[in-house]
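The data blocks that follow each hold one structure.
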Structure I
Amino acid sequence: MNQDALAGEPWRTGTVYVLPRDTFGQQPEEDWHGLKLASTQWASPAAIRPLARLVVTPDDFPFLGQVHGHDLDIVAARAARDPEGYPWRD
């Protein structure tokens, strides 16, 4: 998350849904400028009903105080200098 977004305190109450697996499948690879990108997303072609819902709040995340943002200009400069070096360590 970049520093500007982090400064806006984006943490909100939300919901985690537990979904049945049977109709889900991994999305296919995509071609991007000649590169094959494997998707890490799964999707269901059918409407599904959640098995359970769990409300979560920012207080449910014990490491929230340790989250830090990144400076997009620094990331861009590091990527230009050493595109294979990710993750760049300070």
Structure II
Amino acid sequence: MKEALLGLAKILERRDNVNKKFVKDTPEELQVAINTFFENCRMLVEYDLDFIPGEAVADLFEVLVKYPKYHSICGELLTILETDYNFKV
């Protein structure tokens, strides 16, 4: 788990360095959901937690599925959660 947290910390640092910019035309509610998800990830790293609240993941998926353009991202996230974290959906 420590290795995963170190990797996540690097992702968060990279994201901070690009000023959290979104691709043009990214829906506002999706931007909020993504920012909220990353804030939960930041708490996971900062406080060495074992998991983020399931609601944070669920909220992100709820917004993503509203937009067919982002369905492939849902699939990739589900694969990561199932494969790397033994998460059952």
Structure III
Amino acid sequence: MAIVIVNEVDGANQDFYDRVNSKVLPGGKLPDGLQVHIAGPTDKGWRIINVWESEERFRQFRDETLIPALREAGAEERIGPDIKPSPVYRVITA
């Protein structure tokens, strides 16, 4: 079952996002299992919304790619342990 992950990163900005994103989505290419990636500013920082084909794919990406990239960027404190996947009923794209 597809899941959505919504990550609100307080205090983050586009520079932070670009620095980490260049490591986790090199060349702007989505990794296997990631169906949709949306990111943009909020009043408090930055929001990233991802739709994954399964929770297992997300967890693998988080553990093997995202967390090491955050550590490399010196942003280990931004690793959100309380991010919870939610089920997706439908994804419609153009």
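One of I, II, III was used to compute relative contact order in percent (Cα under 8 Å, 6 or more apart), and the result was 41. Which label is that? Considering all the candidates, the number was obtained from III.
Work out the source of 15, 47, 35, 3 here, i.e. which of I, II, III gives that when P(r) over Cα pairs in 10 Å bins from 0, in percent is computed. Value 15, 47, 35, 3 for P(r) over Cα pairs in 10 Å bins from 0, in percent corresponds to II out of I, II, III.
Could you tell me which structure in I, II, III was used to calculate helix-only ellipticity at 222 nm (-39500 (n - 2.57) for each DSSP H run of 4 or more, over all residues; to 500) as -22500? Of the structures listed, the value fits II.
Here, each number is a calculation from the coordinates, and none is a lab measurement. Since we're looking at a predicted model, the values are computed, not measured.
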